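Engineer: The structures considered in this document are given below.
All of the numbers you see were taken from the coordinates with simple rules; none came from a lab. Since the model is a prediction, treat every value here as computed from it, not as a measurement. Cβ atoms are built from the backbone, for glycine too; each structure is taken alone.
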Structure I
Amino acid sequence: MENYFSIHHIFFEVLDYPLSYIEFWGVVTGLIAVYLSSIENVWSWIIGLINVILFFILFYQVQLYPDMMLQVFYFITNCIGFFFWKFPKKEEENDKKELKITRSSNRTILIYTSICILATLLLGKFSSHLHEWFPKLFSLPSAFPYIDSFTTVLSIYATFLLMKKKLEAWIVWLIVDIILSIVYLIKDIKLVSIEYVIFCIIAAYGFYHWYKAYQKAIKISV
């Protein structure tokens with residue numbers, strides 16, 4: 001039986017670029033999940049679970065180990081995010097009986113920004129030595145350990161913001177998406193790179209859509 005989860009098992013070619021099954025379906029499920037998030041559709045978390053599994057396998061094969069480990073976190077948070085959005089506390093409900101959009105305080109943003117910087121330095125140091133400490137699991141050095149670690153940490157932060165429906169989640173995602181679109185292009189997983197360019201557009205739209213909903217909710221509550 002052929003291994004459909006291998007990056008070497010090609011689905012079809014686009015402009016001389018061999019596209020594997022796992023990259024294709026990972027991109028498709030990712031785009032659907034992020035778009036559904038941008039319009040506040042709670043089922044984005046369920047589609048996201050499929051995307052997480054596919055990308056975990058993909059990132060292992062291209063030595064983006066921090067990104068690979070991040071998928072474990074995403075799997076857990078997709079389950080929790082669905083629960084938070086679908087079954088909020090009474091005082092946190094919107095008019096659809098789902099979690100409403102809110103904003104973080106400036107103090108909270110400053111604290112978590114400092115934590116993200118520190119975590120990036122620690123994770124970058126750790127990931128740069130993975131191939132030395134665990135050679136049987138990681139046969140090659142981590143690619144771009146500090147850049148990859150930075151986007152990993154910001155992705156974790158953005159995910160927590162998204163789980164709690166914080167407006168600034170989309171700003172953080174936009175930063176992550178811009179950087180990763182370049183990283184994946186360099187690593188020659190071109191469709192994923194294109195996907196992250198599209199994610200940039202969706203993140204901008206998500207911020208616009210959520211901001212309008214947030215402003216509308218404030219006017220109603222006044």
Structure II
Amino acid sequence: MKKNWVILDAMGVVFEEGDDTNNLLIPFILERNNQISVERVNELYIKSSLGLLSAVDFWNEVGLGGYLPKIESEYLDTYITLDPDFNEVAKELVQLYSLAILSNDVMEWSLYLRNRFKICDFFEYSVISGEVGFRKPDKGIYDCLLDTLGAKPSECVLVDDRIKNLQQASELGFNTILFNRSSTVDPGYQGLVVHGFKELAHKLDNLFK
């Protein structure tokens with residue numbers, strides 16, 4: 001019997017911090033190079049997350065390339081944390097569903113983190129913006145996902161912490177769940193919401209009945 005697909009966002013879902021660029025990466029860089037602007041770091045990150053700059057080129061452009069590879073591992077190893085409930089719940093989910101990642105990220109960083117936290121085996125596929133050249137909520141990345149999975153939108157549920165990403169997916173026919181660690185949700189959002197992985201497991205069970 002073919003399993004339904006559960007598609008997980010990385011930052012803000014699998015990993016705890018949702019706005020890693022502004023809350024983690026930019027402060028990390030500015031502490032080490034106060035001559036670069038926030039706007040420039042954001043611009044370079046977007047390019048890297050679209051595959052237009054390699055990770056090495058990114059560090060060179062922000063003025064820290066001379067510290068490679070130590071600077072990159074220092075950032076990824078120290079600043080990015082896995083959701084504490086992910087492993088336990090993922091072990092249950094893979095018995096019932098096929099799992100995949102759909103993430104806006106630098107290709108090399110995404111692979112590094114999946115290997116570092118030993119979570120690769122949970123996912124049958126990973127579709128990363130830095131590999132395919134589209135970022136959520138661009139329709140192109142959802143098309144790439146469906147082509148990769150060989151699935152219909154109705155066979156998938158996207159779990160993401162950004163409402164705009166879910167809205168685009170919903171318009172394309174995906175089931176969607178907002179992953180929101182805070183106690184407040186935008187009152188304009190009327191879809192399904194979970195506040196953690198243990199709640200997600202229960203919500204998925206009801207969704208696919």
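Engineer: As an exercise: P(r) over Cα pairs in 10 Å bins from 0, in percent, for residues 46-93 alone, calculated from one structure in I, II, equals 23, 35, 24, 18, 1. Which structure is it?
Structural biologist: Source structure: II.
Engineer: Tell me which of I, II gives 13.9 when you compute mean count of other Cβ atoms within 10 Å over residues 62-69.
Structural biologist: That value comes from structure II.
Engineer: Also, I was wondering about something else. One of I, II was used to calculate distance in nm of label points 7 Å out along Cα→Cβ at positions 150 and 190, giving 3.7; which?
Structural biologist: II
Engineer: Ranked on mean count of other Cβ atoms within 10 Å over residues 22-29, which label among I, II comes first with the largest value?
Structural biologist: That would be structure I.
Engineer: While we're on this one: Taking relative contact order in percent (Cα under 8 Å, 6 or more apart) as the quantity of interest, name the structure among I, II where it is greatest.
Structural biologist: II
Engineer: Assuming 4.1 is distance in nm of label points 7 Å out along Cα→Cβ at positions 70 and 102 as calculated from a single structure, say which of I, II it is.
Structural biologist: The value was obtained from structure II.
Engineer: Suppose helix-only ellipticity at 222 nm (-39500 (n - 2.57) for each DSSP H run of 4 or more, over all residues; to 500) works out to -23500; of I, II, which structure was it derived from?
Structural biologist: I
Engineer: So, one more: Ranked by distance in nm of label points 7 Å out along Cα→Cβ at positions 86 and 182, which of I, II sits at the highest value?
Structural biologist: Result for distance in nm of label points 7 Å out along Cα→Cβ at positions 86 and 182 over I, II: largest is I.
Engineer: May I pose another question? Of structures I, II, which gives 58, 38, 27 when Cα extents along the principal axes in Å is computed from the coordinates?
Structural biologist: It traces back to I.
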